[in-house]
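K.L.:
Right after this note come the structures.
No lab work stands behind these numbers, since they all come straight from the coordinates. On a predicted model such as this, the values are computed, not experimentally measured, just so you know.
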Structure I
Amino acid sequence: MLEAFSSQRSRLTLTELAQATGLNLAAVQRCAHTLLALGYLQRGERKEYSLGGRVLSLGYSCLQGSELRKMAESHLRRFSERIKATVNLSVLDDTEVLVLFRNEVQRFFKFDLRPGSKLPSYCTSMGKVLLASLPEPELRARIARIKLERMTPYTITDPRKLLREVLRVRRQGMAESDKEASLALYSLAVPLLDHRREVVAAVNISLPLVQNGKQASTRLSRLLVEQGRNLSSLLGYDGPYPLIPAQAAAEER
């Protein structure tokens with residue numbers, strides 16, 4: 001029921017909830033009544049339902065309680081202040097990037113980004129790193145499900161080109177997004193690996209193009225790699241870095 005709501009479908013009637021969930025109307029009505037009483041749903045004047053404050057509170061508590069976020073937050077905040085650039089920590093949530101931590105120096109998007117916000121995976125540097133960590137069958141399945149919208153003239157909207165780009169990211173161990181998500185933004189991302197040699201998150205730095213973000217990337221990429229290596233070490237990883245372990249090498253097409 002709760003997963004039926006999204007930014008595109010923020011208000012739903014009982015009939016629309018039944019259609020979205022595949023449940024019969026009576027079952028939807030019973031569930032909605034319970035969720036309404038618990039505060040997970042709220043109902044408007046037109047009897048349309050939307051997510052209630054309890055959902056936001058639950059999600060925020062989860063993010064605040066994340067061991068990964070607690071471990072990395074102070075390190076990333078100091079790193080952001082030292083290099084005077086926006087720094088993000090995120091994980092993959094199906095086909096999107098879920099932000100766990102953000103220290104913002106400059107805003108690049110029209111909307112606020114904060115812990116709990118989501119971004120497209122296909123046009124962001126963090127998203128590319130996280131997609132590159134997936135096994136080949138899962139990578140292809142996720143790309144097939146992504147709605148590749150053109151955010152800017154530089155956004156990759158061809159699934160085959162996206163696959164090639166993700167495989168390139170896997171080989172080099174880090175990713176960039178050059179005006180793909182926003183014309184004002186250049187970003188670099190590296191993976192965080194744990195003791196199992198698995199990618200558990202991505203860290204990025206976001207640079208404004210008006211300050212020659214791409215030209216500054218050589219120095220900052222070295223600092224970002226150093227930061228990613230240190231955080232991975234705290235998670236128990238002791239191998240070569242930056243590295244995105246190839247689960248199953250996909251053929252470029």
Structure II
Amino acid sequence: MTSFRNPVVVIPARLAATRLPDKPMADISGAPMIVHVWRRAMEAGIGPVVVACGDQRIAAAIEDAGGIAVMTDPDLPSGSDRVFEALLKFDPDGRHDVVINLQGDLPSIDVSAIAAVLDPLDDPGVDIATLVAEITDPDERDDPNVVKAVVGLAAGRTVGRALYFSRATVPTGAGPLYHHIGIYGYRRAALARFVQLPPGVLEQRERLEQLRALENGMRIDVAVVDTVPLGVDTPADLDRARALIANQT
């Protein structure tokens with residue numbers, strides 16, 4: 001029996017980006033990237049999908065596609081803050097008790113991965129759920145841009161408790177390493193608590209927001225999925241995303 005009743009997907013998006021300006025509006029097969037992400041979330045069939053927009057151009061693109069756009073303060077410090085503000089505006093009465101924070105730069109994400117983030121929340125003790133995939137590329141093991149999730153998974157298990165997240169190659173010794181995928185499922189109360197917490201010591205040291213939750217005793221569990229979705233951060237990533245989506249149509 002699941003411990004959540006009514007999930008909502010919130011996709012935070014804003015135009016400010018250093019490596020790829022106006023990233024959410026980048027054209028992919030005739031539609032802005034943010035519209036592709038919204039479509040994937042809709043296909044997942046989890047619940048309503050809301051785009052938390054830091055800019056009016058993003059809101060207009062989503063509304064033109066038939067979606068729900070909620071304007072948020074463009075100066076909010078993080079995507080989590082933008083998700084929470086949009087949630088309060090979209091659902092002030094608290095009908096939705098689980099919130100999926102889906103990044104707006106994953107236009108080719110497998111819809112099954114979006115649904116998989118709900119699996120750890122079957123356990124009522126879990127505050128936050130997220131995703132990992134086993135690292136198979138040797139170059140990723142030591143790449144600081146690949147965040148590793150430290151989780152002890154017994155053979156055959158696909159859900160487990162996250163003990164730490166790091167840019168370092170951890171844990172040591174024989175066994176798999178797990179690539180963290182930055183999609184989160186929050187219990188509503190956990191998200192409300194999280195955005196009120198000050199930045200953590202380890203969070204600032206590793207530059208990983210999820211460590212704030214662990215430093216404050218919140219429980220994060222992970223679900224294992226097969227592949228890491230392509231995140232679009234650079235023009236080269238955008239070219240790859242365009243090719244992937246062109247091949248899917």
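K.L.:
Given a computed value of 22, 17, 11 for semi-axes √(5λ) of the Cα gyration tensor in Å, for residues 71-134 alone, which structure among I, II does it belong to?
P.N.:
That value comes from structure II.
K.L.:
Of structures I, II, which gives 12.7, 37 when Rg and Dmax of the Cα atoms in Å, for residues 119-158 alone is computed from the coordinates?
P.N.:
Going through each structure in turn, the value belongs to II.
K.L.:
Upon calculation of helix-only ellipticity at 222 nm (-39500 (n - 2.57) for each DSSP H run of 4 or more, over all residues; to 500) from the atomic coordinates, which of the structures I, II produces -8500?
P.N.:
Value -8500 for helix-only ellipticity at 222 nm (-39500 (n - 2.57) for each DSSP H run of 4 or more, over all residues; to 500) corresponds to II out of I, II.
K.L.:
When relative contact order in percent (Cα under 8 Å, 6 or more apart) is calculated for each of the structures I, II, which structure yields the highest value? Don't jump to the answer; show the numbers that get you there.
P.N.:
On the way: I: 15; II: 22.
Max of relative contact order in percent (Cα under 8 Å, 6 or more apart): II.
K.L.:
Next question. Which of I, II yields -0.55 for log10 I(q)/I(0) by the Debye sum over Cα atoms at q = 0.10 Å⁻¹, as computed?
P.N.:
Answer by label: I.
K.L.:
For which of the structures I, II does the calculation of Rg and Dmax of the Cα atoms in Å, for residues 87-206 alone return 13.1, 40?
P.N.:
The value was obtained from structure I.
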